[in-house]
Each structure stands twice: as structure tokens, then as C-alpha cells.
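Laboratory data are not the source of any read-out in this text; all were calculated from the coordinates shown. Computed from a predicted model, the values in this text were never measured in an experiment. Cβ atoms are built from the backbone, for glycine too; each structure is taken alone.
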Structure P
Amino acid sequence: MWLFRRKGPSGFSSSSTAEEVTDGIDGTGLTAIVTGASSGIGSETARVLALRGVHVIMGVRNLEAGRNVRETIVKENPSAKIDAMELDLSSMVSVRKFASDYQSSGFPLNILINNAGIMATPFGLSKDNIEVQFATNHIGHFLLTNLLLENMKKTAAESKKEGRIVNVSSEAHRYTYPEGIRFDGINDELRYNKMQAYGQSKLSNILHANELTRRFKEEGLNITANSLHPGIITTNLFRHFNYGNGIVNTVGKIMFKNVQQGAATTCYVALHPQVKGVSGEYFMNSNVHKATQHGQDMDLAKKLWEFTTNLLK
């Protein structure tokens, strides 16, 4: 991303790394969950948060892969506090078990990073018979957040430290279905478009954070919720594109971010003092950015909340 190094108001740019945006920040005493932390920007997010003293719990679908990442991080940073717990966001049973096990652990929760995701998959249904991108990217994180909210409220009240929820969305939210969220056809295979379905799930991440913000303000809670675009990164998200590997190999080094840069905005929103008290915003390149009209539609956010709640009954 050497073409786009202009710094924004935060002092950071698209080429800033996760270590750079958290330089000098002491996260000692904070506890964070990072979903999808066994690879890509999730593992880098976990590494950098642990480097800053945060106790990190990695929510991972493949526990062996998660443990391998943990070992690598601890080898580099022997003082790192980091654990791995099994979490399959496409399964409500798995999400509920993770939340229950987490509560039983007695760990507090200051930061929840809803990072895991899948991209542009062929049509398929989750174990709960919901279109798999919507199920994994939105439903799983929505349920996880709800199940952990009481812990976050208690932690924020007792520690007097702001709780932060960070939803990793995407600029792909701009390329959703025309109506934004296709409430009447989530599972409609005939009308399914894998990129628009991905955009729909990423728009849902933004709307989820916005509706959380509205509810937190009504309750007067010391918890914020924001969403972000991490950038186009050379990770395995492109595996469902026939041309994906070719693009990565030919123009990736010029146009795409590396993993260290890709995790920067997540770490910035999760830890930086500049973001204290900021909620309901959409970030890109470690700066506030503007989402689409759909992404700013509070009525759509409320409707999505009700729709998702009904799906989970």
C-alpha cells in the first residue's frame, strides 16, 4: 500500500501497522476476545494486543491451529497472556457453549473484537439452516455479543474502564443487495449472489454496531460499539475466487495491505485513547470514514436487530 500513505486526522494512514497505532499504549489489566484469531488479521490482532499487555482470548474454530498461534506468540513474547477457546460462529450451539465456558472461567471482558468471517462462498446453509455468510459473519457475532454483554457491563462498571465492541466489517458493504438487507430472501438460493450476500453480511456488522450504540446510550453504559474496514489484505479470504490467487500474486504487493497493516484499524479502534467515547462510527485506515446510506440507516438497524432476534428464538 505504498501508493496511499497520506495520514488522516488520527495521524495514521493505510500503511500504518498494528504495532505503530498502539505504540506506547499500556493495555495491562484489560481482557479481550478476538474471534477468528488463528490466522490472518485475527492472529496479528491477538499478537499485538498481547504485546501491549492485554489478556487475549482467541475464539477459534480450529483449536489446534489456535494453540499453534498461541505458542508462536508466547515464544516471541514470553510474558504474553493469551488463551485459545473453541468457537464456530456458524453454529449457535458452539457460540452458546463458548459464551458459557467463558462465563465459567471468571474472566472479565473489556474488549470484544468480532473479527472472524468468510467471504463470497458458494450458496450453503449453516448447521442452523441459515445462509452461511449471514450466519457466520452476522448471526454468530450478534449472538456472541448478546451473551457476553452482561459480563461487559459488569466489567465496565467495576473497573471504571470503557468497554469496547469492535465489528470488523468491509467496504464490501457498499455492494450489498439493492434493498440493503434481503429480509425476505436470506435463504433464497435462486436469488443468491455470493458477493452481494457477503456485502449484506458486512452491512449487518455496521448496523449491529450502530444499534448497539443507540441502546448503550439509552442505558447510559460505559461501552462503545464501532465498525471498520480493515483494508484489502493478502489473506485466504480470496480462496473462493477463481482469479483470487492470481490477483494477489500480481498486484497484491502494490495495492493490498499486508497483515500487519490490515490489523491496524482493529487495534486502533480497540485500544487507542483517541477513540475513547466514540461510538457508532465506521473506521478505515485508522480514521473515521463514512459508511453508505444503508450503513447509516437507524430504522434499518432496528429492523435487522428485530429480525436477528427472531431468528435466534
Structure Q
Amino acid sequence: MEAKTIIQKTDQLYSKNLMKKERQSLLLRRYFSNRLVVTGSVIILILSLISIFAPLITIYTPYDMIVTARLSPPSAEHFFGTDNFGRDLFSRVVYGTRVSMTVGLTVAAITLVIGAVIGLYSAYYRTLDHILMRICDGLMAFPAILLAIALMAALGPNIINVILSLSIVNTPTVARVVRSAAIVVKEQTFIEALRSQGASSWRIIWLHIAPNTMSPLIVQITYVFGVSVIIEASLSFLGAGIPAPAPSLGNILFDGKIVIFNAWWMTVFPGAFIILSVLGLNLFGDGLRDLLDPHTNKVKK
């Protein structure tokens, strides 16, 4: 009997491991069959590597000024040319991309946590729902860029305040998405069964409702990442974001605006990096939505 029990347990363990490997294989097949998410992943990976290894791939620092080489066109010595102060534009664009990716990633992480908490508790507690959602409605009544400019005017231009203001701007949208998904899960039969068995509210919210809201939340966070990159560049372009001479794609574009007809490279290269960043994030988000949607994640055979 003991030998039979051991064999049965071994078979069960083998079956579980086999099912786990099959799920992992299926997930990889779904991932690589989705062109949007693969393309977006490649673009994001390249930009992330550029940002991480910026000191290793640049010859000059973003602050080195070569006055005799002001507004030099792209060459073997300066890949993207130089700006109106003689600074290497390639170095400034690379470090500006690092700033954009850092701001976007930090804002996405903050809004993920705060938005999830607000959305989950709003969906579960009716009283909190009326209070928190009215606050979110008030913040969402303002256009995102105008609210961000107002917050930066009150807080002052630096990277910490940019992250804080963008987190405030994007949190209501994330909270709304989580709340909508959580309300649907809250009405399911298994939640009623958990309540009848005496499960605590904390356990129901975080162990049973929260995992079922991850799909729309993750997709929304990729959108927040892309929007944060655009708004940060817009704030820096307007002089309300990252203060000069710190490199930011926005303030590089502002410097290029003055000499756009004489030095096209000062607007083309930072603009191209902004487009690539947002395009990669949008493609990744759209592909991830299709990947996580059970109605559309079909695998090509």
C-alpha cells in the first residue's frame, strides 16, 4: 500500500510539472506569435539598454562644451552633431532618454501601487467609493498637461517634482480601471462563498479580487508609462520640467526650436527618440492586451 501511495504521489507530481511546462510553452508561443508585443518589447529593450549603459556608449558627457564646434552637423566625431553650446548631441539625447525612461518607469510604479489600492478599496467599500471617486473625478476634470503644469508651478522644476506631479495626474485613471475590474469580480459567486465562510475583507481584496484585476491594470500601466514620457518632455520643453543644463529630450527640443532652420539635427534626433519610446510602449501595451485577453489570444499553428 505504501509503495502504491508513493507511485501515485510521484505520478501526480510528474503531471503537475508537465502541465506547468505546457503552460509555460503555450505562453511563450502566444508571446512570440504576437507581433505587436514582440516589436514593442524589442524597442523598449533597446532604449532601456541605451539608458542603462549611457556612460559606456558615449564619448563625451552631456555637459562638455566645445565652443569651436558649435552647431556642427552629424559626423564621425559627433554622431548627432552638436548643439548651440557646442555640447555633443548624441550624449545629451542618450542621457535625456535615460531621464525619460526613469521618470516613466517611476511614475508607472507609483501609480500602479496607489491606483490599485484606491481602486480595490473603492470597489469593495461603498462609503469609500463615494469619497475617493469624487476626488478622482475632480482631478480628471482637468486636462493632464494643464494639471501637470499647475502642479509644477506650485512645486518647482526638478525631477522629483516631475515624478510627483505625473503620479498625481495619472493615478485617478488607473484607480478607475482597477475599480471597474474589481466591481465585476466582487459580484462573482466565489466572493460570496468566501464571505459566508468568514474570510476577512483583507484576504478577499488582496488574495482573490486583486489577482483578477491584474490584466487590465498591467495594460493601463504601459499606457501611463508612455503618457508620462510625453508629458515630461512637454513640461521640459515649456521650462516647467527638468531644468537646464540637465539633459532632457524636452529641453533639447526647446534649444533646437531656436535654430531649427540652421541645425535640423537638434530637433530630429530628440524627436525621433520620443517617438520611438512612445511607439514601443504603445505597441507593447496593445500586444499585451491581446495576449492577456482570453478572447483574442489565439496561437497560430
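Between P, Q, which one scores greatest on relative contact order in percent (Cα under 8 Å, 6 or more apart)?
Largest one: structure Q.
Comparing mean count of other Cβ atoms within 10 Å over residues 137-144 across structures P, Q, the highest value is found for P.
For FRET efficiency 1/(1 + (r/R0)^6) of positions 169 and 201 (r between Cβ atoms, R0 = 25 Å, to 0.05), the highest value in the series P, Q is held by structure P.
For the read-out helix-only ellipticity at 222 nm (-39500 (n - 2.57) for each DSSP H run of 4 or more, over all residues; to 500), a value of -24500 was computed from one structure; give its label from P, Q. Structure of origin is Q. Here FRET efficiency 1/(1 + (r/R0)^6) of positions 57 and 121 (r between Cβ atoms, R0 = 41 Å, to 0.05) was derived from just one of the structures P, Q, and that gives 0.35; the source is Q.
Tell me which of P, Q gives 45, 27, 15 when you compute semi-axes √(5λ) of the Cα gyration tensor in Å. The structure behind it is Q.
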